[in-house]
Structure 1
Amino acid sequence: MKIKITSKLPNVGTSIFTVMSKMAYEYDAINLSQGFPDFNCPDELIELVHYYQKKGFNQYAPMQGVLSLRSEISKKIEKLHGSFYNPETEITITAGATQALFTAISCIVNKGDEVIVFEPAYDSYVPVIQANGGKPVFVPLNKDDYSIDWVLTKKSITAKTKLIIINSPHNPTGSVIGLNDIRELEKLIKGKNIFIISDEVYEHITFDGYEHISLSRSDILTNRSFIISSFGKTYHTTGWKMGYCAAPELLMREFQKLHQFVVFSANTPTQYAYAEFLKIESHYLDLGNFYMQKRDYFVSKIQKSKFKIKSCKGTYFQLLDYSNFSKLNDKKFAEYLTKEVGVAVIPLSPFYRKPYNEKIIRVCFAKREEILKSAAKLLNKL
């Protein structure tokens with residue numbers, strides 16, 4: 001008998017991030033594709049992890065996460081956004097933000113439910129929606145500044161709409177939502193049984209005076225929102241895979257029902273280390289300026305290139321428009337840059353499910369200056 005498996009994700013292949021990083025390695029290209037820093041996290045943080053390992057904190061943490069870490073997260077959210085989340089019942093530590101997204105989507109979306117997804121969208125949202133029998137409803141962001149078109153969003157809401165996914169600061173575009181977006185979202189969900197996931201993993205990386213507006217600032221939205229963030233983006237530790245979710249107790253109870261069977265708990269000594277490190281507020285409060293300097297440095301080095309530089313208000317990604325000098329689609333152009341020029345980037349089309357023909361690529365500037373300088377030198381030759 002021939003073994004068969006019915007795939008829940010028949011159209012999903014290898015992610016573009018894996019493909020481009022592999023190609024960068026094969027062609028010895030500078031890797032500005034996958035979104036991680038090429039510099040280390042603070043020595044003090046590594047020492048704290050080692051300290052707790054040596055002290056014997058190496059067994060399972062509580063399912064919800066180490067209480068001292070949940071307490072520090074609660075304090076940070078209240079200080080920055082004015083909302084109190086009970087660390088005992090409303091915060092869960094997860095094995096990365098992607099796991100938190102998987103769990104939150106899975107505990108809300110059932111067969112036939114519709115989910116509003118703004119395009120371009122981070123690639124983990126749609127597969128999880130589909131794996132749970134849901135239907136993604138794609139709403140394109142405005143082309144000029146990648147802001148949310150609330151008129152179009154309202155038209156996309158139906159009786160089957162169960163969830164809206166917000167991502168700000170936004171990967172891959174670098175756009176951010178403002179207070180007006182909060183007000184529009186409040187009006188949109190009024191009187192409806194719609195939940196929200198707010199992906200805020202780049203919460204501390206905003207530029208040029210733009211402020212991160214968390215959905216936790218709104219009493220109306222807080223009651224039905226999962227706020228998800230990541231320590232990896234904040235502390236240059238993406239490989240440690242640790243994040244968190246904050247939500248009102250009613251939602252968190254459902255979240256934890258699933259969480260306990262997905263991963264049960266996250267890395268114990270690292271949780272204790274983060275709990276200590278979060279007390280040093282400058283590490284996250286100064287992060288925006290740290291990355292803004294890198295953005296400005298990279299942009300200054302390619303200012304005279306043929307690329308059109310798109311606005312970047314947050315994250316550590318910069319979009320570049322190459323329509324002035326190439327007719328290649330973005331995937332072919334990304335391959336060309338990697339193989340022939342020596343710089344690996346990410347095409348924007350994989351962030352869309354609908355047909356996409358814009359000539360835009362994404363580069364990661366979370367790199368050392370000498371790497372950014374070398375990459376810019378190669379890009380300037382185009």
Structure 2
Amino acid sequence: MINFDFMPSGNIARYTMRLFITRTLAVLVSLVLILMTLDLLGESGKILAVPGNGQAELGHYVVLRLPLLISRFLPFSALLGTLIAFAGLNQHSEVIAMKAAGISAHQILAPLIVASSILALVTFAFNETVVVHSARTVNAWSDADYHTVPAESDILSNVWVLDGTNLVRARHVGGSGRQLHLERTTIYERDRGTLQRVIDVARADQLPGGGATQGWLLQGLTSYDAAQGVVSHSDHAIGLKGIDPLRFTLAKVDPTELDYWQLKRSIAELETAGRQTDEARAGLWHKLAAPASTMLMPLLAAIAAFGLARSRQVLLRASVGMALGFSYFVIDNFSLSMGNVGIYPPFLAAWAPVLLFFLIGETVLIRSEE
């Protein structure tokens with residue numbers, strides 16, 4: 001007798017969900033430990049090269065990087081965890097027993113879809129509360145070559161602004177509104193494409209009455225005259241006249257460093273300023289699509305569960321499932337890149353891979369099993 005319920009029995013649902021969650025978490029822990037070790041080996045020399053940095057700074061780097069690795073590789077871990085769980089179920093003929101009891105392939109998958117949906121919601125909340133802060137902090141720290149970065153909110157790092165023919169590079173943009181200031185700024189003064197002067201500024205603050213018209217108060221200046229080869233120093237000066245503070249905050253809108261609502265406000269500011277918003281909008285939609293991809297992984301890996309174990313095709317089916325998962329991540333990155341440069345509409349760039357591989361997964365499942 002065929003069972004038309006959405007879920008199988010409670011015992012089977014709990015059993016398959018437990019297999020999926022434990023295997024996914026085991027793969028995630030293994031991947032993150034390996035990747036964190038490799039990452040730390042590559043960056044530890046740069047961190048320890050800064051005077052005063054030691055074991056505490058290495059630990060701080062690990063704490064900042066772990067959330068980014070967890071967020072990035074959770075969908076991939078869900079794919080591998082599902083493949084491991086399904087391969088074991090198939091090898092021990094447990095899938096055959098379920099089907100003999102009248103449970104369809106979609107019903108076998110249903111508990112995993114529910115579990116992956118919970119993981120997707122947890123991932124979204126984790127990204128919005130922890131990952132964006134870690135990304136903003138570790139990027140600012142690495143852009144400062146692992147020197148001490150002031151503890152501020154609204155940190156932007158390594159921002160470039162074009163002022164006529166001159167270039168302005170602010171390695172640290174802190175604060176907001178009238179409190180916005182620049183630190184470790186370099187001004188490249190050019191004339192007809194030829195570099196005339198390079199001015200290093202320790203700190204730049206907005207002048208009372210509007211920094212955009214009156215200029216900025218520059219402190220701790222070191223100026224190099226390229227024509228004469230002379231280096232001069234000054235305690236303070238007025239400069240950067242005509243540069244609105246919003247240009248520094250809008251010059252670098254990185255979706256990975258902003259939560260959903262902050263990114264929406266930045267998009268509105270970009271539109272008001274007449275700037276391109278394709279990359280920001282694609283990133284906004286991808287904040288929803290990336291966690292949702294976790295729900296797709298059990299479907300792509302389902303091919304490993306079905307088919308007779310004695311046919312000696314379990315490894316082949318698992319490889320096909322892994323190939324489908326890998327293909328999704330490749331196409332997702334490609335589609336997002338196309339959305340960033342305006343070739344694909346932002347919504348399509350974020351959600352098209354999810355829809356495409358959902359249809360592929362369903363087609364493979366139905367044709368091979370149902």
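No lab work stands behind these numbers, since they all come straight from the coordinates. On a predicted model such as this, the values are computed, not experimentally measured, just so you know. Cβ atoms are built from the backbone, for glycine too; each structure is taken alone.
Which one of 1, 2 has mean projected area of the Cα convex hull in nm², as calculated from the coordinates, equal to 20.7? Clearly, the read-out refers to 1. When relative contact order in percent (Cα under 8 Å, 6 or more apart) is calculated for each of the structures 1, 2, the largest result comes from 1. Thinking only about mean projected area of the Cα convex hull in nm², for residues 114-265 alone, which of 1, 2 has the largest value? Largest one: structure 2. Could you figure out which one of 1, 2 the value -19500 for helix-only ellipticity at 222 nm (-39500 (n - 2.57) for each DSSP H run of 4 or more, over all residues; to 500) was computed from? The correct label is 2.
When mean count of other Cβ atoms within 10 Å over residues 98-105 is calculated for each of structures 1, 2, structure 1 comes out greatest. Taking mean count of other Cβ atoms within 10 Å over residues 26-33 as the criterion, the top structure among 1, 2 is 1, with the largest value.
From which structure (1, 2) was mean count of other Cβ atoms within 10 Å over residues 122-129 calculated, if the value obtained is 19.4? Label of the originating structure: 1. When distance in nm of label points 7 Å out along Cα→Cβ at positions 66 and 194 is worked out for each of 1, 2, structure 2 gives the greatest result.
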